[in-house]
Structure 1
Amino acid sequence: MRRPADVPFDAPVVERGMGFFETVLLVGRRAVLWEPHLARLLRTLRRFSLPEPERARIDAAASEVVDEAALPPGEERGLRLGWIAVGADLDAPASWRLDISVRPVPENTLARRKGAHAVTLPTDLRRDTPEVKSTSYFAALLGLRIARNKGGEEGIFTNPDGTCLEGTSTSLLAWNGGTPAHAPNGALPSVTAAAFLGERDLRLPLTPGLLREGALLLGSLTLAAPIVTLDSAPCAVPPAMAERIREFNQRLFSDPALGTML
């Protein structure tokens, strides 16, 4: 596979973390939830009036990278789509670069799929501009490190009042007796969670007590996974939640409406 061009040491993406990205599950040539991931990226760029790549350019570059990867049908990888600032003038299209690559699914993510041991994080650790999927990822990386050092697969960002927001790289839902709910604000609008929720959009304060009655993590590579412990305390996995997770994950791999062949 070809080597990407070097990024200058003083590029905004290197010195300031200035860039945006999407990670898509690739199964063979099938990109899961490809369209909503692209829509979120482009929506973010338009929100800040930043230059954006043409859609045809994205599709062509993704197809080329997938061609080079030559994955057998059914084999999973992460397809990473980045739009990064390599020049100082953020208003100049030439300052931005499209990077697309195929990567292995991390072992920690695969372990999370089987049932996640989650760890709440200190309240002063929070992603900047949490509603945006940016490459400024200090809090997420440090949060995952904290969780791993405590024996977990995911760290959960929290509010000062103790309510929970989201994982370092996943969305967080309370099962809530069969009516799943997510945090009122302060979390990234998740593509995978939106597909799981459908038209429902219930928002509730996610207290640790509510999560221990049943909760799940969702992400493009995590899929939907139950939380089995929160800060070492057991979490219930209601049978209806487990079945809903199983059905949803199956749809991600098989439903034509949820995937795009590249």
Structure 2
Amino acid sequence: MSGAAPLLEVDELVTGYGQLRVVQGVSFRLARDEILAVIGANGVGKTTLLNALVGQLPIWSGRVQLDGEPVRRRKPHDVVRGGIALVPEGRHVFATLTVDENLRVGAHTRNVRHEVEEDLERWYGTFPQLRALRRRPAGQLSGGEQQMLALARALMSRPRVVLLDEPSLGLAPKVIGAVFEFVRTIRAQGTAVVLVEQNAKLALDTADRALVMQRGRVALEGPAARLAEDERVRDVYLGRRETSVTRDDSRPTLESGEQ
């Protein structure tokens, strides 16, 4: 990260479901021009973390700030209005609404009509297949088309941060490549990204920085390229064997290049 103030700050965030603590003190910073990958095994709290950041789960303790403003205790639509948008796992498009109607739902927090129309044209230009399908119910789209729709719908709110939950899930390799190229494009256009992705190699190849979550905590963090070369990450997440990346509750970092 540069010396500039971070866009998103998360400090010791704790959340979960019912009496179950799933996320147990996660902290990180997200720069304004950054893709941050969050990797880890199933069940370690990655999706739970995103749901808390967007207001779908309560933050039991800790602090979340977007551009210096607290996010805790805001309702989901207020979080979206404030500049955080979620593309959920499984896409969750509105199946009975048309493509066009789905996109307009994404702009429900905005009031300036001509700007909404401008953004519709922008994303139809980016995804010309969506323009061709704009009157079709979203439930009739392919998985790749639905993922593109979910991305464009999230961007209709003009977020400063997009949270992506497993964007490659169920997609063909060619479509995955197009989706992740678009992720890089929106970062280049000024939207920061938090990327939760089960395909650790793809996530680390795409991201600038990365966190490895384990048992609801951050076990490792640092530049994505260095994490991709770390033996602990390679062993556990890049296909060699199943084990723990840390021997205790310490939190190693690769900021200064240590392996």
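Here mean count of other Cβ atoms within 10 Å over residues 38-45 was calculated and came to 17.1; which of the structures 1, 2 was it taken from? Write down the numbers at each step before the final one.
On the way: 1: 17.1; 2: 19.6.
The correct label is 1.
Could you figure out which one of 1, 2 the value 4.2 for distance in nm of label points 7 Å out along Cα→Cβ at positions 6 and 30 was computed from?
Value 4.2 for distance in nm of label points 7 Å out along Cα→Cβ at positions 6 and 30 corresponds to 1 out of 1, 2.
Supply the structure label, taken from 1, 2, corresponding to distance in nm of label points 7 Å out along Cα→Cβ at positions 78 and 118 with the calculated value 1.9.
Among 1, 2, the structure yielding 1.9 for distance in nm of label points 7 Å out along Cα→Cβ at positions 78 and 118 is 1.
Can you tell which of 1, 2 yields 17.0 when mean count of other Cβ atoms within 10 Å over residues 14-21 is derived from it? Don't skip to the end; give the middle numbers.
Values: 1: 17.0; 2: 12.8.
Answer for the origin of the read-out: 1.
Any read-out appearing in this document is the output of simple, stated calculations on the displayed coordinates, not a laboratory observation. Note that the structure is a prediction, hence the values are computed from the model and not measured. Cβ atoms are built from the backbone, for glycine too; each structure is taken alone.
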